[in-house]
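Structures follow.
Values quoted throughout were computed directly from the atomic coordinates according to the rules given, and no laboratory measurement underlies them. Everything numeric in this text was worked out from a predicted model, so none of it was measured. Cβ atoms are built from the backbone, for glycine too; each structure is taken alone.
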Structure 1
Amino acid sequence: MGIPTDHTMGHVGVPIPSLAVKLGPVPALGYDGVAGGEIMVKGNSVTPGYFKRDEITKETFDSSGFLKTGDIGRWNIDGNLVILDRTSNIFKLSQGEFVSPEKIEQIYNRSRYVAQCYVHGNPLKSCIVAVIVVDEEAICKLGQQLNILQSVEHLCEEEAIRRAVIADLAKIGREHGLLGYEIAKEIKLTTTHFTVENGQLTPSLKNRRQAICRDYKEDLDELYKHLR
């Protein structure tokens, strides 16, 4: 629930009075339930369970009757709930570090050059890569600054443009507390937006991660080859 006097962004507000919310530990993903954890809810507006499906109900609720939402979140300093990711989206890198791609995407979307982005990891690799749908106006201005006068499609293929965007993402990432392994080491720039129509967004406009991964598989594999 949003507070009328709170105009900050990046959170979903405070719990409504009739709903109890807590963060549950997710040890496998490095969350202790204090600094962050799985969002769990309980109240009259929450389903009591699955009809005649006791086993699924037992898996979905904890021993105190809290529903496990599958969302990873944390409380900010003002008591607002910040959603970081889905438990099913988090992946592990080769050195054992867990990565929350949606958290990183939210930060990268602050870049002037980014219209949309998809963060990708490989359990056999020690770093992440990303597909960046560019803000065409910002990329064209960057091209002018670098004296590269090409169409936006050609600019997306230019090494100097890509390096400038990578540097900007790294700067923004560090400013927002991302660790080294959470900084994309290579990126694919494109002008093709993720949309519901092309199957890369859900109806609620979230990335369909499997679809984007499938559609950009060759590009993602190539990005990792560049890092050898």
Structure 2
Amino acid sequence: NLDAPVSSVALRKSGDYVITLGTRFAALKWKEQLVTTIAQVDKDKPNNRFNDGKVDPAGRYFAGTMAEEIRPAVLFPDLSVVKHFDQVDISNGLDWSLDHKTFFYIDSLSYSVDAFDYDLQTGKIGNRRSIYRLEKEESIPDGMCIDTEGKLWVACYDGGRVIRLDPETGKRLQTVKLPVDKTTSCCFGGKDYSEMYVTSASDGMDKEWLSRQPQAGGVFRITGLGVRGVP
């Protein structure tokens, strides 16, 4: 049992995990059921919690908080924490280009997928710009991942779909609809990373809504996309 929500999980070389737990980066030893705090952020914001998080190619754990104030923060391999920016609504999907020179980021209530120049050696970001603004029927951008062709996949909360984007042209290439509205995140998996797994939420749904979407809150597997994810 934990004292706060777990919002993201990363693997460690040791075989254990690092998690974002409430407003803490923490080490998790699964067999021992032991959680140890590594670092804490937003100590002056008791209503905040981490949301989405992901590890960059150099081993830095990027994660953003949400609630009163959003502060995307980075846990470095030396266990130091750096805040990159604030004034965000809901910090969400993030990933890196195949050449590691671009950092992609979603602030959900901006209805935009943004890109930054990225320095892999230092972890610094800059030159923020929007590469895609969601259309009305796509609703709110949430979690995100990248495929081996360098294209982005974005789960659309309240949009009931995952969309594939070309970050170079800013064009939507593909839409995959699901039988639930609140699609929350996506990633590739399976033996050859050719399967996509999409999570969904059921929070805030009343009985009538759930009767129409009984699979809400489930995890979906999509096959036959013709592309693979990055290991």
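Please state which of the structures 1, 2 yields 2.1 when distance in nm of label points 7 Å out along Cα→Cβ at positions 104 and 184 is computed from it. Of the options listed, only 2 reproduces it. Here FRET efficiency 1/(1 + (r/R0)^6) of positions 64 and 88 (r between Cβ atoms, R0 = 25 Å, to 0.05) has been calculated and equals 1.00, so which of 1, 2 was it run on? Here the read-out was taken from 2.
If P(r) over Cα pairs in 10 Å bins from 0, in percent, for residues 16-95 alone is calculated from each of 1, 2, which structure is the one that comes out at 17, 46, 30, 7, 1? Computed on structure 1.
Comparing relative contact order in percent (Cα under 8 Å, 6 or more apart) across structures 1, 2, which is largest? Sorting by relative contact order in percent (Cα under 8 Å, 6 or more apart) in descending order puts 1 first.
Comparing Kirkwood radius over Cα pairs in Å across structures 1, 2, the highest value is found for 1. Can you spot which of 1, 2 the value -500 was calculated from, given it is helix-only ellipticity at 222 nm (-39500 (n - 2.57) for each DSSP H run of 4 or more, over all residues; to 500)? Working through the options, I get structure 2.
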